[in-house]
Each structure stands twice: as structure tokens, then as C-alpha cells.
Structure P
Amino acid sequence: MSGGGKSTLLKLLAGLYPAQNGTLEVQGASKPEEIRKNVAMVMQNAMLFPASIQDNITCGHPMSMEVIRQACDAAQLSDWIATLPDGLDTFVGERGGKVSGGQAQRIAIARAIAKDASVVLLDEATSALDSDTSNAVLSALESLTKGKTVVSVSHHPETLVGCGRVCKLVGGQLFNA
């Protein structure tokens, strides 16, 4: 379903849009800047900064190399990064123009994993990946998101296997599927 409000709902939950009516609360936070601290988000069209792979994962926040490497392993990036002359310091270009869509999406997934937020929002997070890579990333995400709240939007029911609750968004309203 296109234009049904799925991405808008995720952006509300991420504190990127203000609620027009009522109060939105995520993990006890209601101010957008506080909500954003608790949320990691991977959108279908991964947004990368004109910076290195490492900077795109850390977003300027201090992180150990171990955390960065674990996030890269989980996002199935490590083998590719090992082939790059500048490794994690490789510049991704304006809007990620020097990497493929699948690589950009995996960098965004590594960013979400490294942030270690209590809420993870996934908007077709594996849509640009081949089925083998998608399955490996979904498996890694499953183990890395244990004990966290995960909201995943997908047109592919197989990516929702294992979800505790599946809902359908119809006309701006959520229904149990």
C-alpha cells in the first residue's frame, strides 16, 4: 500500500513530526528531542551524509571501534569494507552517491544497531538487499533487538515472521492483522 501513512507514522514515532492532536509518548518521553534519543530508525531510502562510512555509522557520537565493527558485522558490511582501500574511512559521496542502494541501506542499518536505542523503527529496511543478505541482516537484527521495541513496516509478510504483534494500517487507522 503506497501513500497509506506508514512512513508518516514511523516519523511521528521517531519524533521527527509533531503530533497534530493529543500527545505522543515514546518510552516515557514526549518532547521530540527526548524521543529521538530513544529511537533508531532505518528508512527505505537510506539517508547518508557526505562523510565516511564510519562517520555515517556514528553520526559524530563517540563509539568504540568494537561497537562499530559489531554493527558492521551484523549489517553484513564487514566483507565489503575490507575490500575498500580506505576501509571505514571511505567517503560515501553526496547523499551516498558513491555506494549502491544496498550498501547505503546496510550502512543505515549499522547506524541503527550501533546507536543501541530502546526503540528501533524499520521502514522496508531490507528492500534494497538481495534475499540472502536480507535474511542474514534480519537474523542479525532479531538477535540485536531482543528486549527492544521494534516497529517494522513491510510489504513482505516473510520479513514480519517472529513479530509479537502484526497490525495493518488502513486509512490512517491501525488494525490487528
Structure Q
Amino acid sequence: MRRLYSLMAVVVLEMVGVVSVGGQQMQPYTSTEGRFSVQFPAGQVAQESEPITLQGGGSSTLYEFSLSSADGNFAYMVMYNDYPASYANEGPDATLVRTRDGAVKGKTLLSDMAINLNGVPGREFTCKDDNWNFTVRQLLQGKRLYQLIIVSKPDHPATLTSDFLNSFKIF
């Protein structure tokens, strides 16, 4: 009988562990129009779009898919926009450096490196300001700029950053 109670206690503890891990599970998300898939943390993914004016002239539409924590301590985002044919003609590396510089304006750049996702050039960088930490991965496929962004408060770091970033696929 004691053995049965011990076994039941282990099962209950394992179930509690699964519940707490369950809050950290990932969920698949696919945007057919955006031509990407990614694993977001569990929760409701919001979608928005807005027209933007591009640096140096021209305009585009920015599409954003985001999930924020209920307590406001972190957010995971995928954004993309398509540049007009006349924009970003200086090549992918220069375009990615320019978009990085725009993203870190007013922040402290902590790390930066060129990356490549199955032949798609990109940059990954981290930066911070007085209130937030930012991890950003940008990928430029043709004239489409994808941006994966994780924002978190310094005392509440996002724990699924690698899972989120490494799950991103372009199709």
C-alpha cells in the first residue's frame, strides 16, 4: 500500500512538472501569404498590418504577428514587408546593415553578426535600452525583409528565444 502511495506521489509530481512545462510549450504558426512558418510560445498570436514610409522615400506595408506575455514582460514577433523594386538596390548586406542601424537607433548594440538561413542572407543582433532587451534576426529574401524580434524586460528574460528563432522557415 505504501508503495502505491509513493507511486501516486511520483505521478502527481510528474503531472505538476508537465503543467509548468506546458506553459512553455511551442505552437506552430504558418502565414501562407507571408510564406513562413514559426513556432510561437503557447498563446494567442495577434496579427496587424500598417503602411510605413521607407527611409529615403517610398512606402510599404508592414505585416506583424506577435504574442505578448499577460504580464507585459516579454513579446515574440515576426514582421515582414516587401520593398518596392527601386528600394534596397545596394545589395543584401548593405540593406541589412541599414535596417539594423535603424532598429538600434537610441539603443546600445550588444552583439551583431551576419547569418544565412538556407541561402537567405541575414543579420542577428542584440541590443538594449533603459527598459528592454532586444534580440533580432533579420532575413532579406529578394525584396522581402523578415524580422524576428524578441523583446523582454531585463529582470524577466524570454526563455524560448532560441526555440522561436531556430524554428523559423521560409517557403
Structure R
Amino acid sequence: MGNKFVVADPARCIGCKTCMAACLMKHDVAGDVADARLRVTQTYDVSAPVACHHCVDAPCAAACPTGALYEDPTHGRVAVREESCIGCRSCVMACPFGAVHVDVRSEAVRMGNLFVGTRSKAMVVKCDLCVDREGGPACIEACPTKGLTLMDDAGLERLAAARRESAVQA
């Protein structure tokens, strides 16, 4: 099974950032980083959300010295082991799409039941394809213009076939 990823159609994107809001709402739960896993990028002429492409031989995973990012063939994605992230940001520098970032949050330090302070904990943040969400990626469902699609190997082949046909007709 090939990796899946969210693809944006810039011709349909109106820059409303509803996809970002849906992503934020999905991840605004205890134990998760409440942050959007995709970012709407806007220029004078066009806007479109950019998210992780869940690359095969992912440069972000290859750059990670602790294995916090790894290829998960079960779900066709690049996944995160939160406990392994050290916040080095090698993944951020390696991602060709700018779709990975590191968030630093405070977490409680306890000795038994006694709270003794807080410490900073780094966590890599990137699209997880909402694998634990029954309806699939929240961003796709929320897009008012239906400008987002979950792409897979079959979708890529359909796209390539359509482009070949278009090229022959030109």
C-alpha cells in the first residue's frame, strides 16, 4: 500500500482557513498538541493549504535522529512517536513542503502524586491523516468548496491518465 496524503486544488481554495480550524478542533484534546497540522499559504494570486505528503522514503523521518518520525505502512503515512522527540528540528529542515514543525509545551513533573514543577517538552507536529477519526481527515470534510482530496496510488494513477489524455488531445 502506498502512502496517502491530502492534496489541495488551488483553483477551489478561497483562503477561508476552515480546514485549519477543523484540524485544530480535531486535535484540541487532552494529550495532543492543539495546533493545525496544515497551513493555508496565500499569495496575491492563489491560496491553498499545505500539509504533509507522507513521502515514501520521507526526508523528515530519515533526518530524525531518535526515530520520532517513522513510516507507518499500516496506515500509509509518516507517523510520530511523541515520546521520542527531542526538539532538534532536523525534520523541519528536511521537509521539502514546510509541513512539519516542532511545538514546545509545558508538562507537569511529579514525584508520585506530588507536583514538583514543570518542564518543557518538544513535540513534532505534522498531519496524521486523522487516522483515529472515522470520517477521515477533518480538513477534507470541512472544506466548503471541496478543494481537498485524500490522494492515494489509485488517485495518482487516475490523475496521470487524465493528464496523458489531455496531452494527446493538445
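With P(r) over Cα pairs in 10 Å bins from 0, in percent, for residues 79-134 alone derived from the coordinates and found to be 20, 49, 27, 4, which of P, Q, R does the value describe?
Working: P: 20, 51, 28, 1; Q: 20, 49, 27, 4; R: 21, 39, 27, 12, 1.
Answer for the origin of the read-out: Q.
Figure out for me which of the structures P, Q, R the number 16.2, 51 belongs to, where Rg and Dmax of the Cα atoms in Å was derived from the coordinates. Show your work: numbers first, answer last.
Working: P: 16.2, 51; Q: 19.6, 77; R: 18.0, 72.
Computing Rg and Dmax of the Cα atoms in Å on every structure in P, Q, R gives 16.2, 51 only for P.
We did not get these values from a lab; they are worked out from the coordinates using the rules stated. The structure presented is a predicted model; accordingly, all values stated were derived computationally and were not measured.
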